[in-house]
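Taken together, the values in this text are just the output of simple stated rules run on the coordinates, not laboratory data. Owing to the predicted nature of the structure, the values given are computational and were not obtained by experimental measurement. Cβ atoms are built from the backbone, for glycine too; each structure is taken alone.
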Structure 1
Amino acid sequence: MILDPYFYLAAIPAVFLIGMSKGGFGGSIAMLGVPLMSLTISPIQAAAIMLPILVVMDAVGLISYRRLFDTRILKAMIPGALVGVLIGYLTAAWVTADHVKLIVGVVALLFTLNHWFVQPGDAPPQEHRVGSGVFWGGVAGFTSFVSHAGGPPYQMHTLPLKIDKRLFAGTAIVFFSVVNAVKLIPYYALGQFNAENLATSAVLLPLAPIATLFGVWAVKTVSQELFYRVTYAAVFVVSLKLIWDGGRSIWFA
């Protein structure tokens, strides 16, 4: 188990942010979790510690949003995500998390800027498109495997659909529950679940249901318009963080 107190000063807020997002509120703010923990440990170890906690958060979210999900989104995105996870596993030795962060950050930034400055504010919801769902599901599966960065690709397909906020949150919970459960197998095969990481996960685990239920409460309380404003803002902030992290490591290493 990690004993460094500075690690927990970063890890406790990280787990709370991730749990709040897992409860359906704030969308991509979950992606700030691993970078926060990476202030004191390596990103690879941070991702390994977080995965068991994510699975517990997913379970709490599934109970909270039972029967609240859009099957059209899931039928398109989950098959793509499974392929994305497989590609992430097969290319783990060659693809770096920094390159993935930079690419995802740039795409997410363009996505939010397009929504704010190009699309009219009262644009009608987009129709469900299977091809788009499969593609972005695949990207989300791949980036989730490499660096738990599946949020922005997932939202690039789902946000323009403008579905009800609770349906949006419940669908995201089901999608990432499947992805995170599948990720357990390749993470184990790559030797990520050692005794130290699992013990540290166990220490942080009690925060998981508390933070997730807080997110569920926030979704119920906040208006639909504010919910989407917060979610787009979260994607924007995270995109800048990803570009900074990935670019700094690639260009200034």
Structure 2
Amino acid sequence: MKIRSVLAIVCSTRNAWLALLLSFCLVAAMQAQPTERYRSATPSADGIGKVYHGREIAQMMGFDGAAWLERTERQKEERADLLMAELALKPGMNVADVGAGTGYYSRRLALQVGPEGKVFAIEVQPQMLQVLETTAKRPGYGNIVPVLGAEDDVKLPEASIDLAIMVDVYHELAYPHEVLTSIVRAVRPGGRVVFVEYRGEDFSVPIKTLHKMTEQQIRLEAAGQSLVWERTSRKLPWQHVVVFKRP
């Protein structure tokens, strides 16, 4: 009996050491081969050659395309009035307009939240920011706060906003994971993150493929964040409005 007990102890100790050695090997292997968040590809005509969750990131619209953001047909094509109704904003709310551009939506958001609220108009292009700063000096738009963001961070304080919206912007972000992480951090618990993108499922929408996104793709990329899908609205002519909530 004593010999069997000794053998059992030896075998048990040996197995424990083998298990420990195996765990060290697994950790070393994981550290040696980290998971790549983005991968490189040959750039397409409208892309930057950077792939995230199977989609190529689209080229960003530069300041030279600012006039297109203020085109007279935009109201008919996008129905900003329907979008504002969909958001159901209340006076006094703090909203982030991520990738605000010339402020087409910032101006409309500012009227919705009123003088007691704030619209943080976030841009990474200094020329766009100058336009936003001029707008913020106009009567009725003093609640617009232009913010110079970084390509991987919206540069807002933690839990400082009630809602963040990206209109035709997310698909152009060079660092979508990092930017979305910074947005979620800035949204208060119970607040919302809203994606407005041209419908990638609808071939009749006359927008280049890389500048459209399917609802499935949006939900896939948002799944890595502390967000819960709330609803998707298809009331706009060409875009869907995908709404997430921070628990």
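Key figures
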| quantity | calculated |
| --- | --- |
| Computed 51, 39, 30 for Cα extents along the principal axes in Å - originating structure among 1, 2 | 1 |
| Identity of the structure behind 0.05 (criterion: FRET efficiency 1/(1 + (r/R0)^6) of positions 142 and 214 (r between Cβ atoms, R0 = 25 Å, to 0.05), calculated), options 1, 2 | 2 |
| Comparison of 1, 2 by relative contact order in percent (Cα under 8 Å, 6 or more apart) - largest value held by | 1 |
| Which entry (1, 2) yields the derived value -25500 for helix-only ellipticity at 222 nm (-39500 (n - 2.57) for each DSSP H run of 4 or more, over all residues; to 500) | 1 |
